[in-house]
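Read-outs: derived from the displayed coordinates by stated rules, not from any lab. Please read these numbers as outputs of a predicted model, since none were measured by experiment. Cβ atoms are built from the backbone, for glycine too; each structure is taken alone.
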Structure P
Amino acid sequence: MKTQYYTASSLDGFIATEDDSLDWLFTLGNVNDTSYPAFIAEVGALAMGSATYEWMLRHSEEVAAEMGSPWPYTQPTWIFSTRTLPAIEGADTRFVQGDVRPVHAEMREAAGSKNIWIVGGGDLAGQFFDAGLLDEVIVQVGSVTLGKGKPLFPRRPGSSALRLVSVQQLGSGFAELRYQVTNTKSA
């Protein structure tokens with residue numbers, strides 16, 4: 001079991017525009033041509049930040065049209081937010097706030113032998129990193145620049161904290177970089 005931050009980023013290091021748009025991402029290729037189908041098959045629980053969840057709320061009709069449901073995940077999902085947010089009908093979501101460590105313990109239990117996916121955003125992944133709970137970072141770097149936006153990973157982990165383990169070209173729009181987090185603390 002691993003706790004993984006799996007995301008896409010612009011070439012200049014942003015996961016979304018300043019107004020949380022992901023429109024740039026969908027022009028670069030088909031999700032089925034990436035590692036996502038194999039990745040999600042190994043996920044047993046998800047952690048999601050409130051901005052990502054609110055994007056899902058705003059785009060629920062589009063998600064339903066493409067995926068057959070406004071919530072595309074079957075796994076239990078913990079939404080980290082300090083605000084009260086509406087639930088999506090039929091989604092297995094739990095709204096939480098505060099320290100990621102006790103929530104991670106709940107997620108591990110729910111995931112069983114499968115992995116935990118830190119869906120977004122960068123700050124939430126950083127909180128798991130800070131707590132020594134992040135095992136892997138998988139970034140699909142797109143062939144686009146945004147200039148400004150939401151940073152991929154708003155931390156300075158140091159050169160020894162991330163070890164590049166693989167690089168793979170995905171079509172003409174993405175390169176996937178996989179990093180092992182090497183300086184995690186014990187949970």
Structure Q
Amino acid sequence: MSDQATRKDKGLGHYIGLGIGGALLLVVIALALILIVVPKIAGATPLTVLTASMVPRYPPGTLIFVLPVKTDDIRIGDVVTYQIQSGNPAVISHRVIAINNQANGKRTFILRGDNNSSPDPAAVIPAQVRGRLWYSVPLMGWVNSAVNGSKRTWIVDVLAGLLFAYAAYMVISGIYSAARKRHPKRLVPQ
């Protein structure tokens with residue numbers, strides 16, 4: 001068969017499939033850039049919002065990216081991630097509602113969740129601050145939580161297996177297609 005006949009055999013469904021496949025590829029590339037590459041280059045930390053304290057802007061399941069910040073650069077209205085207790089890895093991300101500059105030069109921050117009626121119980125000292133909210137992606141926090149920890153090992157194994165299976169399929173179908181073009185009579189049942 002000629003190339004022109006092969007092109008005529010491909011119907012509208014083929015081209016719709018190519019368009020959908022291309023669009024999905026672009027979405028995956030964009031998500032990889034937004035969720036992995038850019039934050040890694042910038043030194044941001046991805047965190048999942050687990051509570052409703054920052055609703056409606058950051059509901060549970062939102063993936064937030066936190067960049068390290070000099071505490072002198074923090075302003076009222078910034079969303080800051082801080083350690084609940086200095087030295088303890090557990091963190092909270094709330095909005096700065098007041099900044100106290102004491103006579104001795106020490107600075108503390110009063111924070112409150114957007115959905116909370118009262119401020120956090122204790123003022124936050126600079127040593128507790130882990131960073132300032134850079135940007136967020138709704139719902140991706142659930143995905144981040146699902147692929148972290150002990151689940152990560154089997155998810156990586158499954159994805160690697162699927163990629164190898166797809167690669168094997170592509171190689172075998174390519175070999176079969178090339179063989180059909182070289183010897184069309186041998187491979188077509190009579």
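Can you tell which of P, Q yields 13.1 when Kirkwood radius over Cα pairs in Å, for residues 81-144 alone is derived from it? Working shown, then result.
Details: P: 13.7; Q: 13.1.
Computing Kirkwood radius over Cα pairs in Å, for residues 81-144 alone on every structure in P, Q gives 13.1 only for Q.
In terms of relative contact order in percent (Cα under 8 Å, 6 or more apart), which of structures P, Q is highest? Write out the running numbers ahead of the final one.
Working: P: 34; Q: 19.
Largest value of relative contact order in percent (Cα under 8 Å, 6 or more apart): P.
Given a value of 1.63 for Cα Rg over 2.2 N^0.38 Å, calculated from one of P, Q, which structure does it belong to? Write down the numbers at each step before the final one.
Working: P: 0.98; Q: 1.63.
Comparing all candidates, it corresponds to Q.
Matching task: -7000 is the computed value of helix-only ellipticity at 222 nm (-39500 (n - 2.57) for each DSSP H run of 4 or more, over all residues; to 500). Pick the structure from P, Q. Please list the in-between numbers first.
On the way: P: -7000; Q: -12500.
Only structure P yields this read-out.
Can you say which of P, Q returns 0.8 when distance in nm of label points 7 Å out along Cα→Cβ at positions 137 and 177 is computed? Write out the running numbers ahead of the final one.
Working: P: 0.8; Q: 3.1.
Of the structures listed, the value fits P.
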